[in-house]
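Structures for review follow.
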Structure 1
């Protein structure tokens, strides 16, 4: 190993180690409140989502890494379109099969009452849901959720993934960053009300599988677009559409909760299939130049 490569390896280890240490520090503060209350309300959830972002930005500050290396460039529109619609596509078959196979799981009236009630339109549920609530959810709510998703994506795909990709390649970077991403959620899953009520071991298994598959989707978008913004958008639309629409339309009847939601086997399998299709179709036309660009940005940040 040459002196330059040895120095580069040490800088890489230092950057990743400092990021993970700061991530633990910020996350301990957030999860201490979660463990105390056994509840993750909106402000605490948003603070927790920004812990990876705080860790990435702090690492850049302490180690003099250019913040521009985190992937701020605006991507081609096709990547944003893919990021917006992909969660709607991969979740739809799981929920449709559940609604058709298990009686009384499709809960449209309850959904309409909840959606319209948020705007004081409970007396006009159809209008309140389809003319007011859903249009706002598909636009304003997605944009607002991007603010919180940005916190996570700055850490996972802005800072950690490119550095892992430079050393261990695409699959290694997706697997490692995905595993860290999943484990980071475990305190909220085990000791708060994040889980929908399934067996904890089953929930962790399905959640981990789904998150690692999502890491492949995010890694693909990060490399092909050269930007974190498609990752931010797909994170926001997944949370908005799966949790805010599909889950709300599904009553917890029978085994439905073991199939749907982020803790169900059906959604996890569907995300795996989406990741396989997305990555395998691009295998022979991968964005090597984009990957090299990220590697160069990372290398430049270490000088």
Structure 2
């Protein structure tokens, strides 16, 4: 069993079973497994690629198996998703993708489903991605559902994108936007304002003044050297925090409420912004809110790891405030 596939499968199971954050769990699993750089890269692509296209893969699995995806045992379902990603979206050899995925089913304690998994994956391997997407398109009940299945986006997101583009007179760009949303992203880092400097030799992000691109490799050594003051964070997440902190000058005594705090990236930026503006990030006035206690624990660790204090945090829903 290739260790990269085992790591990817374990992360997929944790995401499905316990709503784990793949971006937090995967680095831990990579370190625990001691993978080579090549295997770590494969595990990363398998994990994020499978999650990114899960809606499309589920529709293809339903077509190939003749069963609703919800009726397939969860470990078998995740192994199938992982196999389909390798068959349709990577250059992994078909026999390796099928055999290793079936072995994952056996190792997950579902040996009686190995034959089923083998048959489904071999059926999928017989046709190319374009053929399967045509079948998925044909089974859709509306154009929004067709786009949702083809590009692995919830229908409500499709409709929101459609409205936003139409309002700007760019409705014809919807397919292009959805396709771009599925491109494997480069690693984006943030340098917390007032606490770390942007590396001079890195490519800056086009929109966030805090961000830069990592050309490749594991970002963890850079994060550790900076003691968390430089960290992995999507540019959109950076901008969400800056939209609050830089809309108006920071004023003493302000109360900032983060209603979507986990896993803590935006909160760390907000805390750094407060410190840079003369605020007190450790004040009990600073409240971060997330839906679960586990999410709050991750937010506290994120803020303390960046040297900006823990503030006050609790599990809550907006309507409970």
Using distance in nm of label points 7 Å out along Cα→Cβ at positions 142 and 246 as the calculated read-out, with 3.8 as its value, let me know the right label among 1, 2. 2
If Cα extents along the principal axes in Å comes out at 70, 47, 34 when worked out from the coordinates, which of 1, 2 was used? 1
Can you tell which of 1, 2 yields -17500 when helix-only ellipticity at 222 nm (-39500 (n - 2.57) for each DSSP H run of 4 or more, over all residues; to 500) is derived from it? 2
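If we compute relative contact order in percent (Cα under 8 Å, 6 or more apart) for structures 1, 2, which one ends up with the highest value? Before the final figure, lay out the partial values.
On the way: 1: 28; 2: 10.
Going through 1, 2 one by one, relative contact order in percent (Cα under 8 Å, 6 or more apart) is largest in 1.
A short reminder: the numbers here are calculations on the coordinates, not readings from a lab. Since the structure is predicted, the reported quantities are computational estimates derived from the model, not experimental observations. Cβ atoms are built from the backbone, for glycine too; each structure is taken alone.
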